[in-house]
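Several structures are given next for inspection.
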Structure 1
Amino acid sequence: MLGLAGPFSQPRGASMQHAAELAVKEINARGGIRGRRLALRIMDDSARGDVAIRIARTLLDDPSVVAVIGHLTSGTSLAAGRVYGEGRRAVVMISPSASSPDLSGVNPYVFRICSSDLSHGAQLARFARATLGARRVGVIYVDDDYGQGLRLSFAAEFRRLGGEIVEEDPALSTTPSLEPYLSRLRLGGGVDAVMLATERGGAELALRDMARIGVRWPALGGDALTGIEGAGPLAEGVHVSSAYLVDRPGVRNERFVQAYAAAYPGERPDHRGAGAYDIVQLLATVFIEAGTDRRAIRDRVAQIGTEAPAFEGVTGTIVFDARGDVPAKSVVIGAVRAGRLVTEAAQ
């Protein structure tokens, strides 16, 4: 059995759960793992660290759980990851989307298949300078592990490229308005772009406030903005960094997208879903080679790309380093066009 942990009661968790379920269904249709059916134990962490810790202890104590897919956010992954690596019962955890640099090397049982915020921030900074031609940028960031990590990596690279960070302003998920920050930027001569190191809700708030005060600065942000294309005309033109976009070329991804659309009509997978799908398929190959002993599974996962072959997934080639990261994974920039997040050609 696989544990699956994320904020499944929230919209951002839907793709992760659906894609994991799709992968399990496909594996079982092929005969399962050595004739045994694969199953998921699904647990909702509500994107809260305290809940994630309780879930981690529950999954750790369940001997039928041999690996965990999750958690979705950086905060919950950091909190739960330390639990999964405890003592003799330790169980491997692989996150599809937790991007905090602090997750690297937390313990030998923690892995992720997405790039860290160091990659996202640097790529966004390069895009802002080279493609948008931005010289002056204002940064608004959510004051948590994700927002701080993305803000710092973006600002460092943007300054290295000769750009100016005019302001770096913090916000909370409960902040009612960002208008004071935006008005101050306007009074200070404006900016060439606004970097939104926030969750989707914070970005939508910033876009509404920008429209309210009559400014039209280009906006860009990290993969936590995924789904903002659903905000309609408000989000048109917003640029988002991601480890995966649904229009990624290749037969493997084309088949995944078609299967996902058939299983969940009207829906499209995001980077969290594609990542979860890859993790389930990757673990299936590990179980065939290593069996279901928790330590043997962890050791086999750690060998992927070195002593064991790299795994070719819908999100790209997965090769783990000694810190549980996938440093060769690329980050692409998408743009919201007519209600869809598509790969930006100019990058």
Structure 2
Amino acid sequence: MMRTGPLNLITDVAGLTVGNAEDHRLKSGVTAIVCDPPATAAVQVLGGAPGTRETDLLDPHNTVQTVDALVLSGGSAFGLDAASGAQAALREMGRGFAVGPHRIPIVPTAILFDLINGGDKDWGRYPPYRELGFEAVRRAGPSFATGTAGAGTGALTATVKGGLGSASTVLPSGITIGALVAVNALGSATVGDSRHFWSAPFELSGEFGALGLPHPLPADAADIRIKFRDRQSAGANTTIAVIATDAVLTKAEAKRLAIAAHDGFSRALWPAHTPLDGDLIFALATGASGKTPTLEDFIDLGAVAASTMARAIARGVHDAAPAENDLMPCWSQLS
């Protein structure tokens, strides 16, 4: 029997803290995942329109083995500035990859498009994401807000507001898996026009409403609902996420974990991985459990990575809160 971790957050994985910073007038924000000590990391991109920084170094054949933090940011390409702020905060903490007398914080980053969401984007000469990235790192701790918070502040799906979601699972082996996701998908997290989540089969402890799947399935369940169908452009939608574990993994195994976790996108969003999404999952392995999975264990690890990610997606949408000038309703406002 699967169970959640104590917080049902990615921070149930020992060695990780999370911080949010947002501007509700802007309807955008930043989420930082801080690794202490640095964690083995990898990435898998399956969307057709990603926006990233420092993802090449995560390839298994490249030199740097661990990262100090990951950043998820709104703001489209402007949001890549958040990494500079996060680096500044980490440098002040004495963190980073040692090169002679210098330390360079390693902070791979991914962004989502939230420029069209009713927020005031008239920020002047420079966008605010560097400062938001700095604050997100400084605020990192074991507990953090979900829904309309951090990188999920201005997120939207095809039918309702998106948001920042998280979930965790403790496997029978004692290994913990955690997921964190900013849900800004082209598609929908709910079935047809209903309040039921595609993730329903994986729900634990009524974490997103305990509605299950509708029975019978509505006739329009398979209809393809697309956000802003009349003004599509590449990069206008993205679900960006982190899957993490306290197992001991190599970079190659972490990449395999990220690949497996993408199945959670497919189970929770319809459609997913489109040419106009930048769908991306980072993987982190802190090794804090001291457990090295066998090949058979890794099959379970990958499956639970997918189910935990699916749950986190539903929780991000479920937890979204209404705000002034919203373009879409929240899940809680659906009848």
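Among candidates 1, 2, the computation of helix-only ellipticity at 222 nm (-39500 (n - 2.57) for each DSSP H run of 4 or more, over all residues; to 500) that gave -6000 used structure 2. Figure out for me which of the structures 1, 2 the number 0.05 belongs to, where FRET efficiency 1/(1 + (r/R0)^6) of positions 120 and 304 (r between Cβ atoms, R0 = 25 Å, to 0.05) was derived from the coordinates. Traced to structure 2. Set 1, 2, criterion distance in nm of label points 7 Å out along Cα→Cβ at positions 80 and 200: the highest-scoring structure is 2.
If Rg and Dmax of the Cα atoms in Å, for residues 16-95 alone computes to 13.4, 43, which of 1, 2 did it come from? Considering all the candidates, the number was obtained from 2. Among candidates 1, 2, the computation of distance in nm of label points 7 Å out along Cα→Cβ at positions 8 and 256 that gave 2.0 used structure 1. A value of 28, 25, 16 for semi-axes √(5λ) of the Cα gyration tensor in Å, calculated from one of 1, 2, originates in structure 2. In terms of relative contact order in percent (Cα under 8 Å, 6 or more apart), the structure with the greatest value among 1, 2 is 2.
Just so you know, all these numbers are worked out from the coordinates, no wet-lab data involved. Bear in mind the structure is a predicted one, so any value in this text is a computation, not a measurement. Cβ atoms are built from the backbone, for glycine too; each structure is taken alone.
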